[in-house]
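Engineer: Multiple structures follow.
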Structure I
Amino acid sequence: MRIAFIGGGNMASALIAGLAGKLTKGELIHVVDPNADALGKLQAAHGVTTATAIGPELGASDVIVLAVKPQQMRDVAAALSPYLSAQPLILSIAAGIRGTDLSRWLGGYGAIVRTMPNTPALIGRGITGMVAMAGVSAPQRIAADQVMQAVGATVWLDSEDLIDPVTAVSGSGPAYVFFFIEAMQQAAVEMGLTEEQGRQLALATFAGAAQLAVQSDDTVPVLRQKVTSKGGTTYAAITSMEQSGVKEKIIEAMKAAAARGRELGEEMGKD
């Protein structure tokens, strides 16, 4: 598989690290980025070929991954359009850019898969929501899945409208986790523990609880109930959260994230 990346930032670098020497050879990966230093590091680490501008060599690609900032996508599409005669798969990991708009900017090109990865992909533990446009073939869908599985799990969606909820749940989700960990650490310090002790306890608790939820046959509500003995310490904490409407506020916040995702798609797609 010949794979080209337009953009060589953190997410692209994580994907390249997961792909080179595994799904495809490093020399079959081509990276375009104006940052020569970033290109040099990728070439040294993985043996990829590089360029500072989009050119004819992209025409030989089976998959072209668009890993640029959303504000750059329209210009990138204009530069890429002349090199799509071989009908490569276009795989977009840019937030806020709807597949319909990207297709329009590419002159009606239809072989596009839009994705929403998250930052744990940087350590190979991500999860990516994916939706295929009508012009994507069955082999291209498999190729898209293989590429994104290089950095974690994948979830396929039936409609592009569901990308915004995915963004709210998993795309923005790591920030919610970090926010809760921050609160746990602060509470630990306020109750007399050191910052380092609070950090160790909060991180290990979150990591362990998440892994338990993954491996257990019990549902998350059942796991919570097993820890929450009536009248005990956990019961006091959960009761306090319920009385404060914590769950409702989290749900409200995630819906706000999804709404903002829709707004950004509309803003980015304006002519």
Structure II
Amino acid sequence: MSTPAPLRVAACQLGSGPDPEANLLAAEDVLDAAARQGARLAVLPEAVDFMGPAEDAAAVAAPLDGDFAARMAAKAVAHDMWILAGSVHERSPGTDRMANTAQLFAPDGERVGVYRKTHLFDVELDNGFSYRESDTVRPGDDLLLSDIDGVPTGTAICYDLRFPELFRIYALAGARLLALPAAFTHHTGAAHWELLLRARAVENQCFVVAAGQIGPYAPNGHSFGHSMIIDPWGTVLACAPDRPGTLAVADLDFGYQDDVRVRVPSLANRRNDLYELRKLHV
């Protein structure tokens, strides 16, 4: 398989709140900034459309074919850029729960991929924070491996990061890049965000682009930020400043990735005679 050309990517950091229109305008602004820095792929965070009380999210949930998608498609065309449009609260007919849904737009404006978060954030943390995403969100059942300018790219969302099997399936399917919209809590992010991102990069010898929400949101949440780009050796190539509307931008060198995979052939050295990992739903 040939080595892809270098790809400039941007992890876009936002501080979304309860106003969907204000959130969308902020997302458009940060995409414009990514384009000015020459990004060919821009990744937005989780919950671009709304950050606030879970019981209020249903009021802003919408079908995918709406204003958000139209405006993301328009930005993709205007900037000749791939956009992984973070995630939004998707309303679907026939269910009382939403989906937490990422959409990939090609430079021609076509939506070429959809991924619905598969692992839901049901936790009781030792700082008193409690959250049950599954009360309002239904999990997705399908993975998304996309071709972005010849770069096989696997998509996951936030809490998915804690499930290494998902990322190994992507790597075994040929992924070179892993893209992660997120809204990690400050408590868990300070402890685990960079650690987990670097682990997923090293164990799968992939580039990782992780875009996060940052700052407080109602009623008592606080997102960690630290959007970053990591190479297959585990080196942090770029990290966004600690404020909304900022970027981490880096050029991905897939020749370097090939060299890492030759020097430490951990994917090739797997013991398939002892264990296997496979996707059950095709």
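Values in this text are rule-based calculations from the coordinates and carry no lab data. Nothing here was measured: the structure is a model prediction, and the numbers come from that model. Cβ atoms are built from the backbone, for glycine too; each structure is taken alone.
Engineer: Kindly point out which one of I, II the value 23.1 was derived from, the read-out being mean count of other Cβ atoms within 10 Å over residues 87-94.
Structural biologist: Working: I: 23.1; II: 17.9.
It must be structure I, since only it matches.
Engineer: Now for a separate question. If you rank structures I, II by mean count of other Cβ atoms within 10 Å over residues 47-54, which sits at the top with the largest value?
Structural biologist: Comparing I, II by mean count of other Cβ atoms within 10 Å over residues 47-54, the maximum is at II.
Engineer: A further question on this structure: If log10 I(q)/I(0) by the Debye sum over Cα atoms at q = 0.13, 0.14 Å⁻¹ is calculated from each of I, II, which structure is the one that comes out at -0.91, -1.01?
Structural biologist: I
Engineer: Right, here's the next one. For which of I, II does relative contact order in percent (Cα under 8 Å, 6 or more apart), calculated from the coordinates, equal 21?
Structural biologist: Numbers: I: 15; II: 21.
Working through the options, I get structure II.
Engineer: Something else: One of I, II was used to calculate helix-only ellipticity at 222 nm (-39500 (n - 2.57) for each DSSP H run of 4 or more, over all residues; to 500), giving -7000; which? Spell out each step's value before the answer.
Structural biologist: Values: I: -15000; II: -7000.
For helix-only ellipticity at 222 nm (-39500 (n - 2.57) for each DSSP H run of 4 or more, over all residues; to 500), the value -7000 is produced by structure II.
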